[in-house]
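Alright, structures below, take your time with them.
Nothing in this text is a laboratory measurement; each read-out follows from the coordinates by a stated rule. Please read these numbers as outputs of a predicted model, since none were measured by experiment. Cβ atoms are built from the backbone, for glycine too; each structure is taken alone.
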Structure 1
Amino acid sequence: MFSAAVRLPSRSFYIRLCSSYVKQTRFLFELKENDDACRQALQSGSFYLFHKLSPLVRKSSSCYYSPAINHTDLLKILSNYGEDKLNLEDSVLVGCSNSCIAEFALDLGTLEQSNLEKEFSGKFTDLPKAVVKIDGKDGAVLSRAQALLRWHQTNQYCSNSGQLTQKNLSGSKRVCRSNGMIYYPQMTPVVITLVSSRNRCLLAHQESFPAGMYTALAGFCEIGETVEEAVRREVAEEVGLVVDALRYSGSQHWPFPNSSLMVACQATVKAEELVINRAEIEDARWFSLEEVIEALQVKMMPSNLPDGTLPIWVPPKFAIAHQLIQEWVQEQKALLKGS
């Protein structure tokens, strides 16, 4: 029963929200399917800039952000470099504003980096470092943009004919003109699972991770597997435990090192004795609620403690692993409150 003081959004609010989303979705669909419409949108669009797959990042007084450069300003600056080195049609469509202004990503890797950074008052930053610095929409847009740009750079030939494929204007596909085969950007499915038992959760460390960072178990889905089967296999492979129950928690596009779809799950086990597969992970431990809360408060790449040890820390907020861990913490707190 809702309190009389609680006012729910009106039906017209949901209609407007839905209408706005539908309008933007249909607009983007038209640009993906119609090269002429996309070419027209390029003339009034805005552009996220990259240099050899590193996005342009600016710092304001209070935060970092990735600027979307409007078409006029972009042409004004880039005209200094000559038309032979510039083609806006090499860009890829990555979204649109609420007012349906198309947003593109363009890699300027053929031009001199330091000059571009001066012209655009920013710095081209490796994507992992960029998404840590910026928040919200920019991080997701940059991840999608880099994934598309990378895919077009590494999928230029038809696997059947060996001929060069051609990008459509929006970058939503590539076509082999010799045989008509169409190629679409793909993501590799990966399961990431936070395993828990009673009031503890399991976090693991791989040799390739930064020192002290522990996170949820993760692995690629194999051909023919369901998400549930992949979760059970990965947990058994890496720590020798049998999943008792699992549930879907969320998903996230993950651009490192290539484009993956992270499918996040919470899983519970009954047995707690770990048999660590050292070929997969370097270490895995059970952590209490208090230990996890402490790890969440540690900043990335922490310094050694006074006793010379390194504190345990977890992936930053933009990572879905962080969201899984936070979700478990909130559930544990709710159970303690209710008991």
Structure 2
Amino acid sequence: MATISGETLLRRLLLAAAAALLLLLATPAAADSDSDRAAELLALQSRSKSGVIHLDDHSISRFLTSTKPPRSYSLLVFFDATQLHDKSELHLPELRREFSLLAAAFAANNAGDPASRSKLFFCDLEFKESQSSFAQFGVNSLPHIRLVGPEVRSLKDSEQMDQGDFSRMAESMSEFVESRTRLRVGPIARPPMLSKMQITIVCALILIWLPFAAKKVFAGETLLHDKRVWLVGAVFVYFFSVAGTMHNIIRKMPMFLVDRNDPSKLVFFYQGSGMQLGAEGFAVGFLYTIVGLLMALMTHLLVRVRNLNVQRLIMGSALLVCFWAVKKVVYLDNWKTGYGIHGFWPSGWN
């Protein structure tokens, strides 16, 4: 039977004691690692003017991929690409500013609730700096926003913000966040359009201009005295009324979207009654304006034509164009809503 020397036994005891000590030290460190990461995110957030944390491949690994769920925090990630900022159809700079307003509103409205502030962090990723992270998320088109919840294991399983959630900018983003995280974002505080200095300059210019304007008004030499201006203005108001322009302005609807399946293509008509793009409204407004102008032509100008055959020809052509325009509008409504609109003939005609 082999015997163990005293020196060997002592060495084994020391190794066992060292391993036990390391295990004891590692256990609280592992337990505190999640809170340490949350504290680090809070520190990064406080150093950002807008409240948006700039991430890269290393920080994605630090806060997401190297950690095991459940985590105590969620990350809302905005994917950006500086080289695409000049493409106006993507609206990346505008969406990035709206995302910053969203982050600032969340931080300001939850300033008295540290527990809520440490549960959600707003971050951004730049393509050139974080191509590996873009691949891990599976992002191949912009604009793109992902919510990485506490239970998410694979970044590709994180929840993508739908294109419709960009429609009203920060307000619709806020609704998405509140519905998914059950956290309160609160009202969005937007900076004023004009600074105090700009308002002062504008008021001074108006005061200087008022005497000259009053002189023109009393002399009857303004544009408001020209009937052609009123005619063009009436058509302008009619067009923007039937095009739903106020709806687009209030909800900040984009003119078009980028096709998710093919980023080189643009979507001008969105199928679904919950969203209307600006191009759709302008198309319908153009068709209705044609109908309105033809009706005005037939009721105000055509009645002055003395030749009866010319009257009939122009009226018949105008009615055909009106029928075609209304048919296109009805077809678009059927396509968007899925509801069919058709005519009902008298039963005696069957």
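Miscellaneous remarks
- Test item: helix-only ellipticity at 222 nm (-39500 (n - 2.57) for each DSSP H run of 4 or more, over all residues; to 500) calculated as -17500, pick one of 1, 2: 2
- Winner on distance in nm of label points 7 Å out along Cα→Cβ at positions 197 and 285 once structures 1, 2 are ranked, highest first: 2
- Origin of the derived value 36, 26, 24 (Cα extents along the principal axes in Å, for residues 261-308 alone; candidates 1, 2): 1
- Entry that produces 2, 9, 16, 18, 17, 13, 8, 5, 4, 4, 2, 1, 1, 0 once P(r) over Cα pairs in 5 Å bins from 0, in percent, for residues 77-212 alone is calculated, selected from 1, 2: 2
- With Rg/Rh (Cα atoms, Kirkwood Rh) computed over the structures 1, 2, the top value is the one for 2, the highest of the group.
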